[in-house]
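Read-outs: derived from the displayed coordinates by stated rules, not from any lab. As the structure is a computational prediction, the values presented were derived from the model and not from experiment. Cβ atoms are built from the backbone, for glycine too; each structure is taken alone.
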Structure I
Amino acid sequence: NENIVIGSIKTIEDLQLLPVTTKEDLQKYNDDFRCVPINKIIDYTTTSGTLGEPVTFGLTDKDLDRLAYNEAISFDCAGIKEGDIVQLMTTIDRRFMAGLAYFLGLRKMKVGIIRVGAGIPELQWDSILKYKPTYLVTVPSFLLKLIEFAEAHDIDYNNSGIKGAVCIGESLRNQDFSMNVLSKKITDKWNIKLFSTYASTEMSTAFTECQQSIGGHHHPELIIVEVLDENNKPVKNGESGELTFTTLGIEAMPLVRFKTGDIVQLHTEACDCGRNTLRVGPVIGRKQQMIKYKGTTLYPPAMNDVLNIFENIESHIIEISTNELGTDEILIKIAVKQQSEIFLQQIKDHFRAKLRVTPKIEFTTKEYLNSLIFNPMSRKPIRFFDYRKNTL
């Protein structure tokens, strides 16, 4: 871009003189972002493709070292130390960056690793009882399945030696950092500490909670973060906006002012853990998944929280489409233990109380929902389906 004067960029604030990079840019010009010869690429990773076509990221040898350093300081933040043993309940294959990052980071810390991978509660418990890990790395909702299995098979999970779980893929907290329904359900039964993390393939960097549980700590040597409004201008302190970052120290695919699509709030007040870095709060929602429904702005995480409250709901998905008026329509499909009109009314009342609106709700079977949620082509459970006509 001939309008960019490199010499004029001397401070972090001066980055605002540069244009932003979007997910669409990465999808359209994927190979153009590679800054090293192809023979320097050691690892081939792809994004999970939650918001469109997956993007390929190559990592050089040095990029893998940086990834290991990032994860080591992140796990250290959560209190994991040499002498601990960590059970990995996420995939390390399928071109998934996170599983590899955890392995490399823990290895760098000289921490023992048990690579069990995702799913299969029986195998997870077999490993927990055999190798006595102190921490787990997992999607938090899977911990409920582990509790369920343990209860059905008389496993004393509170005396299993597990101290904590580093959680990915699902939110654990409300905006004020209080525990949300999912994390309460887990910790009401299993006395373990849950640590929330926020990361993406594009940033090769993680924001992980410390013992204080008040946001994921920023690693300023690895990444520069901004929170931008609709006009790509920084929001005022304490306001929410789109997390945008510039990576530092990446060789193969460095990114400048990349817009993540995630709406967050930054927190800068002092943390009792002694770290002075800013912290990223729980993701409010994905910008592209924002729903305008009967005059109210909604994001899927808020609807998930409402549904998670009900013990009777075994599974759910959220479908968004465009109705004949050209506005957003929400249909929530649920599988329940016991169907009744009274229960349906309870859900609707709770939606109205929490979110001011009531979407359409339909009963279906757990088998039907699981076939959609646990798509063999996806590395993460999918609960949100966007069928709107004008989505990007």
Structure II
Amino acid sequence: MQHDPLGGYRRLTIKIGSALLVDGDSGRLRADWLKSIAADIAELKRDGRDVVIVSSGAISLGRRILGLNAQSLPLDQIQAAASVGQIALSQAWRDALAEFEVTTGQILITPNITEERRHYLNARTTISTLLALGAVPIINENDSVATAEIRYGDNDRLSARVAAMVSADCLVLLSDIDGLYTAPPGTSPDAEHLPLVKAITPAIEAMAGGAASHLSRGGMTTKIEAAKIATQSGTSMIIARGTVTHPLKALIKGAPHTLFTANQSPAAARKRWILGSLTVAGTIHVDAGAAKALISGKSLLPIGVTKVTGDFSRGDAISIVAPGEQEIARGLAGMNHEDAKLAKGKKSQAIIGLFGAENRTELVHADNLVLLHAEWGSHHE
């Protein structure tokens, strides 16, 4: 029996390009193919996996709907096509997955959402909530407002950013090729397929055609760039052929692919990012009850906070200090310093009264928290 390359992964991000979803000649949706991958996704869901889809296709669909036939469109027409096509794309995914009783949610992303911590936290929480409720988020770059200067440049990179943001174990790039070769297989008869890449070296980049610029689109170079982003974030990445029907089922049954392995888990990578990459902008002092709750895996609620110092915004890194002045954790603030001071010592219901029900009541959510001294509680009984 063939080894299932997806078998060990519980949260998958799957990237689907325009050419797979939309017929290049007619500009119409490839409905049979979409139905086949919807069946594959539903099967993964039944197996208890979380699935996030990063889907291209909005501009291609919008062009046909608006009757824009030119090979090269000006920016304003690209944005108009994206605006119309995003509706068609989200409806197509909704209808395809609804056949298998899977609910979808649409999220449109621009680079600031994965690059700025406040927006990052909002998007991560929304996607995590959709997954917890059993839905499949359908994510696309918001090309209706993005310009050349403020776009990812390619959905390969976008999908890697999303995979990192949601702590996916694995990113699957479905492509027109079944992985990385030592040379372009179309022009090099001696090209060898590489089933496994343990590290992205200059030699690996050279096989893909050299390092990509941040605005380059498509091709193997952006896939290697995506692999760098993903693997450094603790997410393994697979390049597999998507042109067949039921492409995920084919992959599970052993279709050729290239696996780029991550050298740490998403949780470890996120912990390293919070601890090592972010400047601490403030300090939260907590009582013994809150300290024990944090160590047991709970979120930090304002009721256990005794003192707030520093000038921090939502999404900034903050230090959490237990009685005895020992730093026990770091995390990403769920409130700015002014709101944190107002909320300090108050119950969740009182905070809803202060800020409204639509605002979150945690000062630091457990997902955005890194423990430094898990043994604190045993020394302070």
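Odds and ends about this structure:
- Looking across I, II, the calculation of helix-only ellipticity at 222 nm (-39500 (n - 2.57) for each DSSP H run of 4 or more, over all residues; to 500) that yields -7500 traces back to I.
- When distance in nm of label points 7 Å out along Cα→Cβ at positions 242 and 298 is calculated for each of I, II, the greatest value falls to II.
- Of the structures I, II, the one that 1.8 was derived from, the read-out being distance in nm of label points 7 Å out along Cα→Cβ at positions 170 and 258: II
- Per mean count of other Cβ atoms within 10 Å over residues 10-17, the highest-valued of structures I, II: II
- Given 40, 24, 20 for semi-axes √(5λ) of the Cα gyration tensor in Å, calculated: source structure among I, II: II
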